[in-house]
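Enquirer: What follows are several structures.
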Structure 1
Amino acid sequence: MKAPQRISIADALVAHARFDAIVDARSPAEFAEDHVPGAINAPVLDDAQRALVGTIHAQQSAFDARRIGAAIVSRNIASLIEHVFADRPAAWRPLVYCWRGGNRSDSLASVLAAIGWRTSVVDGGYREFRRHVIGELARLPSTLRWHVIAGATGSGKSRLLQRLVARGEQVLDLEAIARHRGSVLGLMPDEIQPTQKAFETRLWDALRRFDASRVVFVESESRRVGRCHIPDALIDAMRSARCTVLRAEAEVRARLLLEEYRHFVDDPQRLFERLDRLLEPHGHARVESWKAMARAGRWQEFVESMLALHYDPAYARSMRSNYTRLDAGEPLVVSPEDRELDVAAAELIERVRREPAR
């Protein structure tokens with residue numbers, strides 16, 4: 001039997017393509033909070049069992065915890081072999097990790113290796129992976145060439161990003177990664193935002209794949225997208241980057257927003273709950289007037305009022321304070337029509353190609 005090979009997280013990530021699977025041996029709750037991209041969860045202790053072993057360790061002894069834990073882990077590994085890994089071929093190469101590369105990953109990896117699979121274990125486990133992600137999020141943003149797409153709410157920034165992706169451009173879509181549109185009404189229906197750790201892992205996974213010789217397009221954002229906080233190095237790189245400002249008529253912007261926020265039209269009560277968060281900055285009378293417009297079905301008027309009284313002033317304050325290169329070029333006029341967005345995307349790509357590399 002060949003013993004499992006211990007491997008650093010840096011080497012594991014560089015050479016991860018040679019592994020057929022990345023196996024996370026932690027509990028489902030730990031896995032749900034964050035995990036290595038592409039990993040599958042094969043817990044050797046479920047959440048309740050992990051809590052039980054921890055309680056025994058604290059209230060009885062380490063020996064009792066190890067004895068009872070070993071029995072549970074053995075049964076769970078047997079089940080994994082019979083059900084999760086039963087169809088894996090003889091040449092299968094798994095990479096296994098747990099919280100810190102200790103008992104859980106070693107227990108599973110030893111059995112996998114004993115079967116004959118060429119098994120590796122991440123030295124330091126998820127804890128080392130997390131340190132790697134934090135370090136890379138501090139380093140990578142400054143190595144990339146950014147171009148920020150700015151513009152008032154409803155000016156079509158997200159739609160333009162989608163057109164850029166379709167044209168093969170590099171795009172960091174922060175709102176897609178955060179599963180939030182970045183405003184008080186930005187919660188996406190039927191979506192749950194990732195934890196901060198998972199958000200950062202997804203950011204890192206996107207950043208490491210970009211070609212540093214090509215521009216990366218990103219939408220102007222504040223420091224938070226819903227409950228997700230953008231790392232300091234990334235927000236700093238964005239705020240010092242060249243910007244292109246999108247312009248659209250208020251009527252066009254309102255129409256775009258009504259399409260994107262249709263769930264509020266279908267469920268006004270959900271809208272009212274979000275509007276109540278604006279009581280402090282806008283007062284009871286104004287918030288109630290917005291609710292009255294919605295109740296009466298005056299949706300175009302409602303959106304235009306929200307833009308004029310809430311979104312546009314907040315946007316102007318934020319951009320003046322945070323983005324220093326708004327005058328890098330002429331504003332780009334957009335419309336909601338697919339053909340016009342394609343034209344705008346092509347024009348923006350051409351503008352960026354004419355810019356100096358740094």
Structure 2
Amino acid sequence: MIGGGKDAFIGAVHRLASNMDGLIELSCGALSIHPDVAKESGKLLFLPEDRTYTDYKEMLENESKMPADKRIDFVTIVTPNFAHFGPAMMALDKGFNVVVEKPITLSLEEAKQLQQKVTETGLTLCLTHTYSGYPMVKEARQLVKDGAFGSIRKIIVEYPQGWLSKLSEREGNAQAAWRTDPSKTGKSGSMGDIGTHAAHLAEYISGLKITQVCADLNIVVPGRAIDDDGNVLLKFDNGSNGVLIATQIAAGEENALKIKVYGEKGGLEWHQMEPNTLWVKWLEQPMQVYRAGSGYLSEVAKHNTRVPGGHPEGYLEAFANIYRNFALTLSAKLEGEKPTEHMLDFPSVEDGIRGMAFIENVVASSQSDQKWYDYQI
């Protein structure tokens with residue numbers, strides 16, 4: 001693991017998720033840029049002293065020289081956005097597969113370079129778009145894929161949070177500080193942090209690709225250096241349209257990601273804060289309520305479900321599904337076998353490219369006087 005020391009939020013989430021199925025073992029780490037924090041974090045995680053590093057370059061160099069039965073199989077990168085590209089490129093150069101937090105890099109150009117490196121090395125990269133890991137999101141995607149709703153006509157996705165309603169970055173909130181600093185987070189704040197999740201979810205469930213955007217980004221809190229709110233009109237490659245809202249100044253909201261997808265014959269609705277429920281709506285029939293853990297669900301939903309119906313599965317399990325599918329894919333490849341479709345169901349470097357394209361196109365659209373901005377990748 002690179003990043004994710006004892007004071008970090010997302011590193012602990014990655015460790016819990018990766019450990020859930022007993023397929024992955026944390027073997028070494030460069031857990032902080034602060035040597036004392038890195039060493040203390042290693043001790044707390046029972047890492048050997050000689051595999052607790054204070055610099056990721058030293059770690060990747062040393063680990064690449066380990067014998068085959070001891071060297072690591074992959075690296076997880078859980079640093080802020082600006083520190084994704086360098087470690088990921090070096091890890092691939094040293095022969096290590098990669099798991100990386102989203103957005104994949106700081107710019108679309110960096111993402112393209114990373115994609116080229118993945119292609120050159122033949123290694124596997126996994127991007128942790130967590131929300132695609134939920135069983136009922138898998139079920140939603142399968143229903144659309146099976147044509148249950150006919151041709152998709154409209155997608156509405158919203159991701160409201162309220163935690164940046166104040167100028168928290170100047171009040172000692174470390175998470176707020178780097179997420180609102182353009183040099184560390186990239187071209188966009190709200191759209192880069194949570195808008196990318198919403199865009200990925202819209203494309204993942206619908207199977208469609210965004211082709212045009214009409215965006216309005218805003219800095220609502222006085223004194224903030226980057227957008228904290230935004231609205232985007234979308235057009236997709238089948239001619240349908242949609243709306244995406246991503247805001248971090250919706251006071252009182254927690255993590256209220258919601259998506260609605262409508263076709264000719266019906267539609268669906270899913271809420272991240274009620275993740276075990278999928279509402280399925282029909283034009284001339286009563287609404288149905290699908291529940292996680294039920295026998296009537298698709299095989300892909302069952303593959304990503306751990307407990308019987310009525311036992312809540314949430315954020316950590318969704319995260320763990322991404323890690324499990326990645327680990328199963330990696331194990332199959334190491335054994336010279338072909339990964340199954342279920343194993344390969346995790347976000348890849350191509351999703352990372354589309355995420356960075358979303359950020360850059362939305363920013364460009366917001367700055368343009370043009371109504372519709374053609375998607376550039």
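Enquirer: Ranked by distance in nm of label points 7 Å out along Cα→Cβ at positions 71 and 271, which of 1, 2 sits at the highest value?
Expert: 1
Enquirer: Continuing with the same structure: With distance in nm of label points 7 Å out along Cα→Cβ at positions 111 and 127 computed per structure, which member of 1, 2 shows the largest figure?
Expert: When distance in nm of label points 7 Å out along Cα→Cβ at positions 111 and 127 is calculated for 1, 2, structure 1 comes out on top.
Enquirer: To test your reading of the models, identify which of 1, 2 gives 8.9 for mean projected area of the Cα convex hull in nm², for residues 199-294 alone when calculated.
Expert: 1
Enquirer: To test your reading of the models, identify which of 1, 2 gives 4, 20, 26, 21, 15, 9, 4, 1 for P(r) over Cα pairs in 5 Å bins from 0, in percent, for residues 79-134 alone when calculated.
Expert: It traces back to 1.
Enquirer: Computing mean projected area of the Cα convex hull in nm² gives 19.2 for which of 1, 2?
Expert: Going label by label, the one that fits is 2.
Enquirer: Name the one structure among 1, 2 that distance in nm of label points 7 Å out along Cα→Cβ at positions 95 and 215 of 3.4 was derived from.
Expert: Answer for the origin of the read-out: 1.
Enquirer: Can you rank 1, 2 by Rg/Rh (Cα atoms, Kirkwood Rh), for residues 55-230 alone and just name the one with the largest value?
Expert: 1
Enquirer: Looking at structures 1, 2, which one was helix-only ellipticity at 222 nm (-39500 (n - 2.57) for each DSSP H run of 4 or more, over all residues; to 500) calculated from, given that it came out as -10000?
Expert: It traces back to 2.
No lab work stands behind these numbers, since they all come straight from the coordinates. Note that the structure is a prediction, hence the values are computed from the model and not measured. Cβ atoms are built from the backbone, for glycine too; each structure is taken alone.
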